[in-house]
Structures are given as C-alpha cells and as structure tokens.
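We did not get these values from a lab; they are worked out from the coordinates using the rules stated. This one's a predicted model, so the numbers in the text were calculated from it and none came from an experiment. Cβ atoms are built from the backbone, for glycine too; each structure is taken alone.
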Structure 1
Amino acid sequence: MESRLIKIDDSTNVLCEVYDNGRRWGHRAKLFKNGVEKAKATITYDNRTWERFQFESVIRKVIRKSCLYGEKEMDVIMGRI
C-alpha cells in the first residue's frame, strides 16, 4: 500500500494512503495537528479520476473536515504542495 506524509505547516501533517479492497480503490487521509489526529477523510473511486497531483482531492476533503483552515488558506496550502 502506497502512503505519503505531507507537511502542511510546522505543526500540521496529513498522512495519505492508497487502499484497494478488490472491488474499489481510493485514497484515505488523516490530518494531525501537533501529533494529535484531528480529522479523517476517504475518497473511493470506481475508475481513475484526474487530479493535479496524487491525493489532491482527499487532502482538500480532510482539511475542510478539520475546520482548521479557511478556503483562502487552503488554496495557499494546496499551491505549496
């Protein structure tokens, strides 16, 4: 299973992974602030979708669920990744 740890800022990281259960596959993400899990998100795909980079959609989803950053901040974060 492929995974990647993405640094958002000095205290925030997102752990992303690919999963496959045989019928469907997708991306999972967990957002950690100061080492504490704050939010989780999952996106399931029936077929390949196009993203600017791997995990883009699930990172956006977990950031929104965490309520730690607004939309403008998220755009800046996504531009840096």
Structure 2
Amino acid sequence: MVWKSETGGSSSAVVILPDGTEQTVSGSEPFAETIRKIAREAGLSKFNVIVDGSELDVTDAPDDFSAISEVELEKYDEGA
C-alpha cells in the first residue's frame, strides 16, 4: 500500500484515487479498513498507498486518519 499524508491532527482526510477522484473521510475512521474499502469500490485489487510522498507498508498503517490530511492510492504495477 502507498499513502500520502501530512500530519496535523486534521478532523478529516482526503483519499485520492488513481483516476484523480477524491473522497473525504473522517479522521476517526479506521485507516486500513477504510483504505481497503475505498480501493475495493474503485476496482483496485492490488495497490500502493502513499503518505507524505513515501510508500507506507501495511504493517505501518496508523489506527485512523487523525494525523493525516492526504492519502494517495496508486494502482500496483506488476512489472515494477
């Protein structure tokens, strides 16, 4: 997963999908569960999550979006 985030204790975060679509989520929503749900709804079975320009490993996922302002989902490139 790849996620893009800026810390700041925001009450909401924006999730940006590969097609540029944005979805706002509450800062208290469970992070991994919400990201997987949004990705599934967007038809992404494998994806990277970018937080602050750096790829975020699944094991490093925060509990919620409270310290995140932006997350970017990128389609996983099988050839990379």
Structure 3
Amino acid sequence: MNQPLLNRIEIVNETFTLCSMYFLLFFTSWCTNPEIESLAGELYMYFLIGIAVLNFLMIAFEMLTQLFRKKYFKLKGIISRKVA
C-alpha cells in the first residue's frame, strides 16, 4: 500500500480509539441511568460497524487500484510489443 493511504488509515484508527475511550465512560458506575447506557451502547455498536466498514473499504480500494494498475501496464506492454 502507498504511504498516504496508510497514514489516513492510521489517523482514522487513532481517532476511533480516542472516541471509544469516551464511549467507555458511559459503561462505568458514573452513569446511573440504564436508558442512557443502552442508547450509548447502541450508538457505539453502529460506530464500531461504521469504522470496520470504512477500514475494509479503504483497503479494498487500494487493492483494486493496484490490481487494475498492474493489468493496465501488462496490457499496455503487450500492445506495444505487437505494434513494434
């Protein structure tokens, strides 16, 4: 993978870790309202799913980009050899 994409993935994951720590405060004894805990748990679940999907899409995009780039250059090399 290229360096800028790895940097973006790292920043997204570090931000996710920071936000996860804030969500954990809802599941301590400081929050005594079970309805708020339930709502925070549901939001956290969607947050986890969103981050997992985002990471998957970023990696899949990079893999597909490299795949098509390799096929393009192979095809370009074959065509230029036949012409010459």
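Brief remarks follow.
- Of the structures 1, 2, 3, the one that 2.8 was derived from, the read-out being distance in nm of label points 7 Å out along Cα→Cβ at positions 18 and 42: 3
- Structure responsible for -4000, with helix-only ellipticity at 222 nm (-39500 (n - 2.57) for each DSSP H run of 4 or more, over all residues; to 500) calculated and labels 1, 2, 3 on offer: 2
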